[in-house]
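Below are structures written as structure tokens.
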Structure P
Amino acid sequence: MRGLFVTATDTGVGKTVLSAALLAAMAAAGEPVRAFKPAVTGLDDDDEIAARGAWPPDHELLARVAGMDPDEVSPLRYGPAVSPHLAAQLAGERLDSEQLLAAAVGAGGAREREGASDGARERTVIVEGVGGLLVPLCEDYSVCDLAVALGLPVLIAARPGLGTINHTLLTLRAARRAGLEVAAVVLTPWPARSTVMERSNRETIARLGTVEVEALAPVRSPDPTALARAGERLPWRRWVVPPTDP
């Protein structure tokens, strides 16, 4: 399975914009792409709807840039703005970890035939988690468990401002203790004119976390072109395909 797993230090940090920017940049570069997010919640919540503004729900945004149907991106969709395991309980459903994993693997296993002479090209899949790593998808199965099962390199979306050092280092610690390979931390949205604190946060996370720290510029519109413009500044080719030894 080829791709990246995008998580975050918290909910509302910007991981969906990061995921969409990566997908849009890859698609613009001619890469066959797929998107997968195991669950979307808050679809009927007035506060969530107001906060999105002109932006569509997560699964619709990812579907738009990946050229997919929204239902393919997120098999589980709920109205209340709560964690997936609680949303399922409120809907009278029981989530199954094996089904979630199978759906994620299925999303990344598709191939695209570019032509008779080129053969089948594996799609690059961006799997976006829900909230942070320790959010439960089922009663006994977390976002972290899904990431471990998939074995993809992990990107951590984090805020650039106050509080991000603690949140990011804790997420890094949890990821590494679980055996995940963290490709990078991405601070988002990174302002055009960063403050002394934001620059210090970036340097401190890189130094104390011994991790690559990149930044995603603000994306003002859900337009795929705007997303691709932001995503192409990130070294996604290096993250998706680790460099080989000389």
Structure Q
Amino acid sequence: MQWIGVAFLRMAQQIGRPILVEFFDSARINSYRTLPYLRAWHQRYAEAGLLRIIGVHSPAYSFGRDADVAVASIGRMDIPYAVVLDPAFAVWREYGNRGWPARYVFDRRGVLRFVHWGEGEYDETERVIQELIVETDPEGEVELPPILDPIRPEDVPGAEMDPQTADIALPADAQRVQFVGAWSDGADYVEAREAGAAATARFRAGDAYAVLSGTVEPGLHATDGTVVAEAAGLRLHGFQFTTLPPA
């Protein structure tokens, strides 16, 4: 498999310290929202040799299976730890994974000790990391920092939030989008057949993003809910939405 940041890694060679495996996709906004915590844990623990973090890039969209596209988009995310490309979902199936992002924390023996799917539980994740580090430090020589403060109001443990509009996948959810002009269906996208073709999705969320490729850089593009093709060939894969902050 192709790696970014290292020649290659094997899990068996990481035994002896806690390991955090994070499944993500550079074209899913919730993977970006978890990234500040992963960067902080890498700086706090991995750089000191107390933790190994491994990212697994399993692409939700067809363009993400192109290695050049994946490497470029991961590079723009400025990820400080090793990443393996999983275009065929081989690692995903091995873990029985369920979505993006997903977090698996193993102890120094390689025993799975914590799993979390989706955003959230950053406080609990870091507490587990610290507990596993303590297990490797019976003499108590390592001084651990206080748990990170929540970055966003919705990250506070126990925060109550209204659900945002569900993500839209095209062409399956085409009935949830208003189209103007000529569009044709593809495997996991709708493609504009003329300049000026537009697609609009109504939503209730914190922010909205269109997943685009074809005539633009593949990936997430901030949107007000409307996408207009400047030229034929624009591919719209769907819309993604972020959580509404708690009132």
Structure R
Amino acid sequence: MRKTLIVAHRGASNLAKENTIASFEKAIDIGVDMIEFDVRRSRDQTLIVHHDELVGGKPIKTLTYDEISEGAKTQGFSIPTVEEVLQHTSGRVDLDVEIKEEGYEEEVVEILHRHLKTDRFLITSFHDLCVKRIKDNHPDVRTGLILGISKPPHPIRTRISEFFPARRCRETEPDILVPHWKLVRTGFLHRAKKEKRPVFVWTVNDQRRIWKMLHDERIEGIITDKPDVALSLRKKMDAS
């Protein structure tokens, strides 16, 4: 029987600080299928795991990793490097690695290949060029195009390209599509099926919505801040 994958968004972020070693350990402990995390690059070329563009009010790309660590420490948490995350998770869980900016795709692929077999990770991005560059240079690496960007500079054009992603699929050739849950209410899943693209939906936290998506065979993965809830619901469904 097909099993919908449960993807822990930034780790088990309802149980520990997101994008930290603690949140990843929690996610592994409860038995998720995959962990999603965000990658940025510091001024001194260190790949780090952090969602926001700023730390302590300053852009990450203008700071060294030591400065980033100090800024995070003053706020009571630690920002791990990608290397540290891979050392903790390698061989224990599959990974959904989101690249937040263009320009360091090759570094991300290289470090992932050093730690993982290709079938143990997926690289995703909102940026079409990131996805295209990876697929052009590493056709064996699975990629995903994320849709549902918040506050796009050209909202009408962007929303149309998200609701109807055929052209972007042809240009970037992603292995999967990763729409925001609001997009799937508009016939998106039917169009994704026509494009022969599996779908991971983000970020699904409502229990009724998770339950409904677990029963939709067009959805391969559910990305959620509440992986414990999603796993419980999947277990309930399997038992019924």
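Any read-out appearing in this document is the output of simple, stated calculations on the displayed coordinates, not a laboratory observation. Just so it is clear, the model here is predicted, and its values are computed rather than measured. Cβ atoms are built from the backbone, for glycine too; each structure is taken alone.
The maximum of distance in nm of label points 7 Å out along Cα→Cβ at positions 87 and 143 over structures P, Q, R, that is, the highest value, falls on Q. Sorting P, Q, R by mean count of other Cβ atoms within 10 Å over residues 7-14 from high to low puts R first, with the largest value.
Using Rg and Dmax of the Cα atoms in Å, for residues 103-166 alone as the calculated read-out, with 14.6, 50 as its value, let me know the right label among P, Q, R. Matching structure: Q.
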